[in-house]
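Asker: In what follows, structures are represented as structure tokens.
Coordinate-derived values only; no laboratory data. Computed from a predicted model, the values in this text were never measured in an experiment. Cβ atoms are built from the backbone, for glycine too; each structure is taken alone.
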Structure 1
């Protein structure tokens, strides 16, 4: 799975409608579509997450079949 960390990657995730899994200290704390971002935080599904404290991973949406 691909980690999103650079500004252009956040823009691409919004443009292409990619599902993002949010991890903090190795645990999933959120997921959904990126709605907005700034230099300090990323808004995923109506909740803001710190860019420094969280990892943002492109992943299949939960209802998507992996087969």
Structure 2
């Protein structure tokens, strides 16, 4: 019962080894998750804005050429 009767202060209450290990494991897991996310994002084949602009220009030119042929 003496342990329960002690006052709580900075010396008697601390995260201890368990808390430190949990935070360390969470940090390591976070590093691996970020590495995995970067790897997956780099594999995404999204069109660039310049490619989209070029494609739109080519479609517009094709439409203009068709209109010119039908007149």
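Asker: For which of the structures 1, 2 does the calculation of log10 I(q)/I(0) by the Debye sum over Cα atoms at q = 0.11, 0.16, 0.19, 0.20 Å⁻¹ return -0.21, -0.46, -0.65, -0.72? Present the calculation step by step, with values, prior to reporting the outcome.
Answerer: Numbers: 1: -0.21, -0.46, -0.65, -0.72; 2: -0.64, -0.82, -0.91, -0.94.
Only one of 1, 2 returns -0.21, -0.46, -0.65, -0.72 for log10 I(q)/I(0) by the Debye sum over Cα atoms at q = 0.11, 0.16, 0.19, 0.20 Å⁻¹, namely 1.
Asker: Another question about this same structure. Taking distance in nm of label points 7 Å out along Cα→Cβ at positions 7 and 47 from the coordinates of each of 1, 2, which one would give 2.7?
Answerer: Values: 1: 2.7; 2: 7.2.
Of the options listed, only 1 reproduces it.
Asker: With helix-only ellipticity at 222 nm (-39500 (n - 2.57) for each DSSP H run of 4 or more, over all residues; to 500) coming out at -4000, pick the structure among 1, 2 it was computed from. Could you put the intermediate results ahead of the total?
Answerer: Details: 1: -4000; 2: -25000.
Structure of origin is 1.
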